[in-house]
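Asker: Structures for review follow.
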Structure 1
Amino acid sequence: MHTITLIRMRLDPTTKMYVARRISEGESARDAQRCLERNVCRQIFKILERRNQSNEEELSQTA
């Protein structure tokens with residue numbers, strides 16, 4: 001997660017704006033990165049959850 005957030009902070013314009021907004025709200029750069037890590041975790045979890053649901057639907061249709 002740490003590497004993903006570092007790369008996104010360096011390259012992704014949306015992520016740069018997110019981190020800048022967090023810092024302007026009074027958080028430290030490290031706190032902003034922690035928030036970003038949680039955000040990325042939520043995004044990945046949603047992707048995995050959707051994949052699992054589609055696999056379950058395929059299994060129920062074949063049964």
Structure 2
Amino acid sequence: MKTRNPLLGGIIAAIMIGFGSWRLYNYFILGEEMPTWRVVLSVAIVIYGLVVAYNALINKNAE
């Protein structure tokens with residue numbers, strides 16, 4: 001069975017959540033013009049980052 005490094009997963013999750021949140025902040029708060037596909041992609045990146053973080057926490061607690 002393949003094991004994953006929870007520390008690396010946490011770092012990747014933090015980067016993804018940070019990047020996606022930064023793009024969404026610029027769009028919603030600062031009013032930056034952005035195509036719809038970029039907004040959708042930013043939301044997807046944040047959601048995927050949250051999933052990776054959740055899985056990293058579950059794997060860390062299971063060890």
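Asker: With helix-only ellipticity at 222 nm (-39500 (n - 2.57) for each DSSP H run of 4 or more, over all residues; to 500) derived from the coordinates and found to be -30500, which of 1, 2 does the value describe?
Answerer: Details: 1: -30500; 2: -28000.
Computed on structure 1.
Asker: One of 1, 2 was used to compute Rg and Dmax of the Cα atoms in Å, and the answer was 16.5, 55. Which one was it?
Answerer: Numbers: 1: 16.5, 55; 2: 14.1, 47.
This value belongs to structure 1.
Asker: With relative contact order in percent (Cα under 8 Å, 6 or more apart) coming out at 52, pick the structure among 1, 2 it was computed from. List each step's numbers first, then the result.
Answerer: Numbers: 1: 30; 2: 52.
Clearly, the read-out refers to 2.
No lab work stands behind these numbers, since they all come straight from the coordinates. Keep in mind the model is a prediction, meaning the values are calculated, not measured.
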